[in-house]
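Values quoted throughout were computed directly from the atomic coordinates according to the rules given, and no laboratory measurement underlies them. Quick caveat, the model's predicted, so the values are computed rather than measured. Cβ atoms are built from the backbone, for glycine too; each structure is taken alone.
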Structure 1
Amino acid sequence: MTVAMQARTVLVIGNPNVGKTTLINALAGTHLKVGNWSGVTVEKREARFDLHGTSIHLTDLPGAYSLSPQTPEELIARTALLDSAPDLIVNVLDAGQLERNLYLTLQLLEFRLPMVVALNLMDEARNKGLSIDPRKLEQELGVPVIEMVASQGKGVQDLKKHMLHPPAQPGYQVKPPPALLESIKHLCKAMAPHPKLLPYARPFLASMLLEGDATLRSRLTITGHQDVVADADRLLQDLSGKGIDPFMDLADQRYSEAHRIAGAAITTAEKRRTLTERLDALLLHRILGIPVFLLLMLGVFRLTFSVAQPFVDFIGGPLQDTVSGWVSAVLHMLHAPSTVSSVLLGAVIPGVGTVLAFLPTLLVLYLAMSFLEDSGYMARAAFLMDRLMRSVGLDGKAFIPMILGFGCNVPAVYATRTLESPGARLVTSMVVPFMSCSARLPVYVVFSAALFAGYASWVVWGMYVLGLVVALGFAALITRMLPTTGSVTVLELPPYRLPARQVLWKQGSRRTAAFVRRAGTTVLMAVVLVWLTLSIPVQMGGHFAAVAPENSLFGWVSALTAPIFRWAGFDTWQATGALIPGFVAKEVVVGTLGQIYLGQQTTAVAPFGVLQGLEHLLSGLWIAVQQSVAAIPGLMALPSFSVDAPDSSQNNLIAALRHGFTAASGLAYLVFVLLYTPCVATITAIANEQGRKVAWITVTYQIVTAWLLAVLTYQFFKGFL
């Protein structure tokens, strides 16, 4: 007989930057599942894992400062608590910021649900000169308090014990201000006839109504409790007539209580100048801060090229050749039709394979960017750019969606919802596509390696900076025509921390896996469609799939558009043809170039035997490892930032591009890829957020801008490069 496993639901909640992600990883390990909350782009982390015969369903709520929602994250956290009563709440606190964190703790206690306080980052608190007595804090709050350093696994086992055996409901609650006491009692009596109202303490619900909580009012109205809402409205009107603000009075009471409890729990407070303060003296310097940020980004690209490029060449050269040879051998053995051979060897392998060759580059980039994010530096970058953003008429917070645009423009557009001003949301949505997303990176990498050996990292860095400059320029132009109202920017500046290796790897590999999924769907469909148009002859009587590329439908359409780019220096049908499917997704540009230049070679590739292929693979891999290791010492070369690119002669596409482009035309091509119309998903996101008219305007002005700057780039550099 099978015994059903007991289940526990656990909600993890805390302020931003208290180490929740590290704690979740320590608890759940590889069982972590990442998605998004319904209807929003805020990330959602969940996990189910077995703990001594009990199934633990763990949900990591977004970082919140309070349960009186002011941000989408706080609304999600509060809504999740109202939707269903969990078996246990784990409230994660930053021990070094105890008083500030306790405000949320006091609100959570008002829910009267089983709760454990995870007093995290105790090592950082000690470095600040703070000595905290967890037992005293436990006595004050009336719930278990666990001393933790989640990054080192300290306290994790004690926390798991409470997941198996949740504590009793807490009895502590902040006393309401005297001016509100009678109103809260009155509302509690009004709720008494409704025992199934909500599974929480009546005083807490009464406080929320007096604070003017719109979500709770809506829930009560929908469920037929209009009488309670009417009582709350009448009481609010009476209090307002007496000059009483329930929201501010309740907040003051909680802050006073948080101050008292923190003072009782902190036994020693010796002020020390922390590492964070010493680093911020340089990294947040008014003059040096932005140059340091730009140099750090350049360092990231140097690292990307030095370490990853040899493996890009290996995948695009020996590995792709070997796979083509093996597939050719299998097709020959099966006597496969020529059409099948043409699709696999002339479309799928050179198209998708060329895109997948850049996985090492993306993985290194994602790991480096995750390190900067989790270390606390990227929050400083947004702070540094606040003054610059205001100089172009935007809210200082607008730089946060723009930073997200370096990863992907789609979530960056949706992230503009966090901006208070409708005008700021509009302008930011229109300029975010200029930010260089990761899908453009493969194009930069292959052209830089082919045409700018020795200065590849400079070229890629220049593309990112150019995108930012153009975005800011257009923001200034649009805000002059459409004035926007700014607001005070409040940014969390967490202490600098060394990110956990497991967390970095999970974030980097997850983002890279998302790129692989796109290559397996969008890119695959695009290259098959390109193959089809490359196989259709323009003139009647041509043989299907045997037509020369320049005489195909694809070549004919590409040749029609090529003259438009004559002044930009890349007026060949191959170059312009690759831009057309780039409207679907920018990484398709590389896949199409690979298909155009290499498709004819791979369809006639000689079959490889198993041993011959393995020998070819191992020798190519050994060369890649040697080149990657040999390039590492060059990272420390100062003051020169021009790391020599490894020998890319094994990469067939790079060799082809060296014959098809000059340095000046290649640079103009990169500028056009950077600035022209974003992918279909980004256009859809803009249409969803700002309407179709704005989306079409964005598409139009970006194409015109891309063409103009590509022409200017070629005309200026053709005499120098």
Structure 2
Amino acid sequence: MQRFPPPEEFALKQTTPKIAGSGVITSGDKVISAYDLVEQMEYFYVRVVKAKELPAKDVTGTCDPYVEVKLGNYKGVTKHFEKKSNPEWNLVFAFAPDQLQASHVEVVVKDKDVMLDDFIGKVSFDLIDIPRRVPPDSPLAPQWYKLEDKKGEKLKKGEIMLALWKGTQADEAFSDAWHSDAAAVGSEGVSKIRGKVYLSPRLWYLRVNIIQCQDLLPSDKSRPPEVSVKVILGNQALKTRVSKSVNPSWNEDLVFVAAEPFEEPLVITVENKDEILGRLVMLLNTVPRRLDNKPVPPKWHNLEKHPLVEGQKKETKFSSKIHLRICLDGGYHVLDESTYYSSDYRPSSKLLWKSSIGILELGIISAVGLSPMKSKEGRGTTDAYCVAKYGPKWVRTRTIIDSVAPKWNEQYTWEVYDPCTVITIGVFDNGHLQGGKDSSIGKVRIRLSTLETERVYTHSYPLIVLKPSGVKKMGEVQLAVRFSCTSYLNMLQKYTLPLLPKMHYVHPLSVIQLDHLRFHAIQIVSLRLGRAEPPLKKETVEYMLDVGSHMWSVRKAKANFVRIMSVMNGFIAVAKWFDQICHWKNPLTTILIHILFVILILYPELIFPTLFLYLFIIGIWNYRWKPRHPPHMDVRLSQADAVGPDELDEEFDTFPTTKPTDIVRRRYDRLRSIGGRIQTVIGDLAAQGERFQSLLSWRDPRASALFVTFCMFAAVILYVTPFQIVILVLGFYLLRHPKLRSKVPPISTNFFKRLPAKSDLML
């Protein structure tokens, strides 16, 4: 029988790190560093700038110099220059004092040789004499130092320019420095372990409306042509339906994802079966950009006659024309994430962006108990780094080499434009040092609307993954999170606005289109980030964006069913309570209900005030039990703690399935596809019910505060307003003319869609 770990193992833990955000690291009334959400880490910095007039060591009268920086048991080495007596390195070395057992630092200049490197000169400094630098102080100016021989006497020729100081990880030189905790990594691998900030490319929807063609010239004029138009943008290709005419018409919309800068041309080909009747190539920089719902005027374009034989010279005349309406839609938000966990809802065009409402600060402190992801010298080890994604900004911490309890203590900041968004933090093992792939260890999702403003949340989050053997805890990551609000009124106003830009409601895209476009958006983001240095690899990006999470599994279907039943339990409880009233289970309660019923019948104007007042009292009552920490992935809710081996085998089966029989494969794939859609519908239904529950649960404290305040005012207004007038106004509002209706959802719908559901707690 399979044994499952206790639920306590997957629980969120409150931590008390020594951070300035909790008032621990201060100097009088002044915070020592801007890094106030992480523990301060002391470093000795040595900047090796350049050297001049180095004495010759080779028989040719030159030298091949390089520099060794020695501090205790650690030694950093620069690259060497061939036959150069005035080299320039401009390299920074960072040494962590807790790893050192030394009282001085030694900078040695050597000459690279085939057999044994020659000593040129050195400079020594006592650590106690090294000054401290606190940002935002300007960087310490480097100075020239005379080189000394092994006996400590000054050389006649040879100087080196250096700067030495004490600092923290807040120093500007920290990210690009050589670190003593990565001494085992060669110079060629240092770039693969450094922390960096990445920006996703700005994505646009490219809408190509194929209207018609004229004067097509098929080679075989004895039979009617079967014409279609194929449009290609990079690795995206879409095709219109077939029209049997030499002057065909379609009026079809084909939508693509395009990324700035627009490097790939748009290729439009008119085809008659296997014959190419004409071709048009357009650069996206020439395509008009649409910011609102006003239509872009169509244009006629000359088609270029495609050569029949490869290498044949193209004809200069235009054989036919095509009528197109092409535009880059900047009024949409191009979704590259699951809509359940989106970190950004802004339109593509910056001209439509509103001002930010706050700041999100994340401190990635450390991790403990990480599972070994690979073997090194016969033992398990992990080279861990973290990736955080919010909006278009991705951050990657430095890689801590050979440690299952790494300490990063790095802090990052994002601007917030919508509180109903999610930040994702993933932990990975750096496999590229050995030429392999980066392995995912686990991830955490935090919804900003569940955080109180100006409060520092310090928790240890379990890293939970589902493997073919069952649910497993891969370790814990310790984070510090703070959401600061610049304008509380602007943030509350966001709850009344549409979740997505207006174009999504005026010209909506179909579900099939959104899935297709989201797939290509993820591919574009993955490709662009993979071209950075150091690259953010494809497997990392896809894991952060939940690629493949829509596939069918029995476990997810059961979890969504349990969510629906949990929502229905409230209605079932009310029905049971009413049944008990009807059956006089508690005579006193039944008599009181009778009295209340008579009062409401005699005074019907009290019905709505009583209802809203009751909801107001319940909301205030539930305030005592509002969540005190950010919600985290719930193993029990995901049904991951009781999943059987057969269900896991199905969930981790490839798609298409690897079953041997072709018939079984087709039926099995069809079942999983249908089941995936049912699973999504069930999940959406569950999310709607959970949003109703969140009105008074204070999971989103601002939304609950708005609703409770609305209930109080509604109770007062409905009390002083005659009931008949209320019903009359409500009826006329529901039956109003279409011209009086807005194309965007009403405030109540916008508010409801922004309420949190338990979707972001699902594995």
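A few notes on this one:
- Test item: mean count of other Cβ atoms within 10 Å over residues 133-140 calculated as 16.4, pick one of 1, 2: 1
- Structure (1, 2) behind the derived value -0.54, -0.89 of log10 I(q)/I(0) by the Debye sum over Cα atoms at q = 0.06, 0.08 Å⁻¹: 2
- With distance in nm of label points 7 Å out along Cα→Cβ at positions 141 and 157 derived as 2.8, matching label from 1, 2: 2
- Structure from which -7500 was derived, helix-only ellipticity at 222 nm (-39500 (n - 2.57) for each DSSP H run of 4 or more, over all residues; to 500), options 1, 2: 2
- Which of 1, 2 leads on mean projected area of the Cα convex hull in nm², for residues 253-372 alone, largest value: 1
- With Rg and Dmax of the Cα atoms in Å, for residues 173-284 alone derived as 24.0, 79, matching label from 1, 2: 2
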